[in-house]
Structure P
């Protein structure tokens, strides 16, 4: 017997939610984090809004923060999570993405996938009757950016008009940061070598939506006036790097001298894992301007509110 299709709110990219919903997600995350830290108000997340809900988590790429944050998010909201790794599921033995989507839709309430191929998550979303959430693909990493925006707000910055410098490889995280700039109306100046720019589709969409994106090979132009400085590993997981790649990236290393050229009180972000001595020096990432540990913790609170939005509670 067939089941009627359920309402689906996929979170493949930030634009699936839109600016108003991203703002609602951020506000909910701030409230839930504050309640969780204020034990005098009773048991945090006492409303258990996802009681009885199950999230299937499909991992085709290694993970620390995504795995733990989604698991803890479901637990804190009263639900539960199942970890599915490609090597131990039929998906890893040739079952079609469509068949996996159809089966999981009858067994769980939402699906999170972390994979290389962005086309795979789009196919999963097409055939699933439950929300599909992008835990990372080779094209984008929207959940990370929600945590980053949450961290920026906590540090006292308003999103509209924010000045952000991205330094290094124009990778999936950079793409989602640029997407956020369009939705939340801030500026991203991308400093990196020719040939390593972010996806032009994200740049065009952000500019059309009212964000500002500047591409430059000049480190000074990228960093000048930046309130938030962001970088990532020079070679993304699963991608090939080499001496030429590393040499091209070397001028964009974030060190103390470079941070000194940013705006006073600028904050440093990195999604982790980090390679100290490559894209960032230990002096910066472990220094007073670094917000990376708050940023990592905020993955939990971001995921909670993303899940609530995807399941129609925001």
Structure Q
């Protein structure tokens, strides 16, 4: 028994006329009659009563018609599902993202736009630091990463979504907290810093060293922390100062002031990262949509 046998039977059962059913199916009537007869022989039951004037369903035919319709509907659904999966419209997409990404408004807005465009796709979002996202991509535990700049192995490729300024993070009562909109990193030369460990993997550590070297000093790292929110909390507690991406202004932690660094090159970026051989249509659809959304938001100043 093949699917065409079911389609032929349903056409005849709905038309109750071999000629019209054959025309609908695009075949001649004799082969259609032969296929229906072969189906009945396969089942071992008569499905249609035929006379020269009329065709009618037997009781077995009526029961078989309901089941045949359901089978064909399920097949059509499976075909549609496979097509949509091939086009990146259904399935599951695993995304690793660094904790600072949600503080950049364009990232969550882009994810929301993706959810609306592809409602049948389940997003598995995993919060990791940038080094962990890279490792998860290498281990194929995620398909797309949203990270801060970091050294990437050749197997991975990135798309830069945007760059943003770095800001000095100061305790509200700090002498430099009320000086204006910006300051240079040289003004922090004598301050203890609360910052990520060197081994954390992010380029923010290298950026701090680069900016301070250009300003003629080596920063004193008085306290290390692996999470940006912990760093902000420690600054509020008076353990030192820090520098972070400007998107962390949105955290609005009491007792903390942010001032933009005026030094040339005092910026950081957000990257979308994937494996070069990534074949998932979902990953390609996500990267295409998010890239387009972010570019539109930043070009409009949103």
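Matching task: -0.27, -0.35, -0.67 is the computed value of log10 I(q)/I(0) by the Debye sum over Cα atoms at q = 0.07, 0.08, 0.11 Å⁻¹. Pick the structure from P, Q. It would help to have the intermediate numbers written out before the result.
Details: P: -0.27, -0.35, -0.67; Q: -0.47, -0.54, -0.74.
It traces back to P.
One of P, Q was used to calculate FRET efficiency 1/(1 + (r/R0)^6) of positions 60 and 140 (r between Cβ atoms, R0 = 41 Å, to 0.05), giving 1.00; which? Here the read-out was taken from P. Ranked by distance in nm of label points 7 Å out along Cα→Cβ at positions 172 and 196, structures P, Q are led by Q, which has the greatest value. Have a look at P, Q and say which one yields 0.60 for FRET efficiency 1/(1 + (r/R0)^6) of positions 108 and 156 (r between Cβ atoms, R0 = 41 Å, to 0.05), as calculated. The correct label is P.
Read-outs throughout are calculated quantities, based only on the coordinates presented, and are distinct from any laboratory measurement. In this text the structure is predicted, and so the values were computed from the model without any measurement. Cβ atoms are built from the backbone, for glycine too; each structure is taken alone.
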